[in-house]
Structure P
Amino acid sequence: MNRTELSILIPTYNDCCVELVNSLAQQAMRLSGLSYEIIVLDDASNRPEVLLQAAYINELRNTRFVRRETNVGRAKIRNILTSMARYRWLLFLDSDMEIVSPDFLERYLQAPPEATVVHGGNCVQRDRLPHDGALKYRYEKAAEQTHDATQRNKQPYQQFNTSNFLVAKWVMEAHPLDERIQTYGYEDVLFGKTLRTAGIPILHIDNPVGFGTFESNCSFLAKTEEAMHTLFQYRKELVGYSNVLHTYAHLRRFRLAWLVRLLFLCAKKRMRTHLLSTHSSLFVFKCYKLGFYASLPHDQQQG
């Protein structure tokens, strides 16, 4: 192995991640010579049944479940996990993912030793459309077709996210996630930009974790709207890292942003009804995102 110590760090909020943790623990125990720990840090979940997992997780070898009393958000929770970690290599995983390969950990440990940030990617674990969660399923299924390692390495910083990546601890200590972002979305995109500015390369490999469950259309749409607010707030810093910003800039250049805003406000209710159905369209979803962003309070004289 190119790496012999590993802290596996799982931030969680209102998710049950027992199966994920158990899969990781089983793989880690089979790797001879590996010193490891698994830390699950709960960001003040408010579902009592989720907290029941703590007892099981704490019984696993080299594993602990820690619960915070106050919610601190997606960026700060990962920075806290960095400070809690014992080892030089950190593996961050979202708590709602599934391990899909028996050599998942070994692939990361065998990555080129000079790589200080390694992103493994995601995949969809089911071929049938879920009864609810059709929108999230279609979104991830479409992304999967163009997000293998070869494609992601063409734009390594823009294609980075924090759902599944290995990183040297010193990188996270020197370049923590931006804790200004306490709403949903784009903290990982800004982290990618930070790495680019610092000249730290990102290596993308094919070592995915899987989407096994999909949140409801209503939840996914609400998070999308929150992410558009986040994008609007940090739009100057995210130029070049968002297709929505790129498209909106073209609309403003041709004095069409006002028209998109007007059409969206007229069609918003019908678009939402469609997106909340089982027949939701990704094209309508993309139009909704752009329209929602355009409807935010930009300088009207420029739009």
Structure Q
Amino acid sequence: MPTPASSPPALTIAVIGDVHHHWDAVDTEILVHLGVDLALFVGDIGNEAVDLVGTIAALPLPKAVILGNHDAWYTMTDWGQKDRPYDPHQEDWVQDQLDHLGESHVGYGCLNLPAFNLSVVGSRPFSWGGPQWRDQTFYGDRFGVHSFTESTDRIVQAAQAATGDRLILIGHCGPTGLGDQPEDPCGKDWNPIGGDQGDPDFAAAIAHLQRQGASIPLVAFGHMHHYLRHTKAQLRRSIVTNAHTGTLYLNAARAPRIQTRQGRTCHHFALVTLTETQVQQARHVWVTDTLEVWDADS
């Protein structure tokens, strides 16, 4: 009698939220210690922190990265350009970051991981979130994108290159549709309080792909920090599962991600266990410099 084919082993995925320059050599040790199969960086590595992005690009494990608004801090806005510490006629730190990352940067792109039968697709890179199309010159010049509709089309187009049976989608900001309360994963927690600050192009792309039959067990993002501006009584709600599609939405933005807790230096990671068909577990952890793993409030 033939032996039934065994299911592939579950994957351990680390989602690293807004780094904001908080990354060091211990973090690499932690990824190895945790047995991470895939690392997902969801942006705001630093303020155009070219060297740090280069360090992350050199990590010795599979990785996918999408850059956030801080990663174009001196380039996207007029006020950022006034503080730019380099001559844009001589240097381009945004492009330098993209060059370091190569194919691991999935903004408007796709990274196929055939060993895992998995593809990672990126939403709009450098996002500030929210319902208004902004930074028109930046997106027009660098990506040829001029509207949310065109942006949705770019994300969907990127997904057409996927070869894996499962898609993970990552963005810097999450999609709209996860709630409009300030404590929701993309809820606006500054005055005027409330409103959905998610990316509508990201949401439209996810819906389009799911209508086409795509299996999307995980959507990961950051940008909207867990520590709320309007209250210290609770953290932002960071994990939502869509009961209809089974997709788990994870906000990994615990900032600062390196903190002193109980007298120990601790590093934040969101850990996801992904089976062949779904997310089995998603949790937030603190890992100490001596590699002890503590559960964090989710």
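Out of P, Q, which one gives 0.50 for FRET efficiency 1/(1 + (r/R0)^6) of positions 90 and 234 (r between Cβ atoms, R0 = 25 Å, to 0.05) as computed from the coordinates?
Details: P: 0.50; Q: 0.00.
Comparing all candidates, it corresponds to P.
Which one of P, Q has distance in nm of label points 7 Å out along Cα→Cβ at positions 34 and 282, as calculated from the coordinates, equal to 3.3?
Numbers: P: 3.3; Q: 1.4.
The structure behind it is P.
Match the computed value 25 of percent of Cα pairs over 29 Å apart, for residues 74-249 alone to one of the structures P, Q, and report its label.
Values: P: 18; Q: 25.
Value 25 for percent of Cα pairs over 29 Å apart, for residues 74-249 alone corresponds to Q out of P, Q.
71, 50, 40 is what came out when Cα extents along the principal axes in Å was calculated for one structure; which of P, Q is it?
Values: P: 62, 42, 37; Q: 71, 50, 40.
Derived from the structure labelled Q.
Kindly point out which one of P, Q the value -6000 was derived from, the read-out being helix-only ellipticity at 222 nm (-39500 (n - 2.57) for each DSSP H run of 4 or more, over all residues; to 500). Don't jump to the answer; show the numbers that get you there.
Numbers: P: -13000; Q: -6000.
It must be structure Q, since only it matches.
Values quoted throughout were computed directly from the atomic coordinates according to the rules given, and no laboratory measurement underlies them. Only a predicted model underlies this, so the values are computations on that prediction, with no experimental measurement involved. Cβ atoms are built from the backbone, for glycine too; each structure is taken alone.
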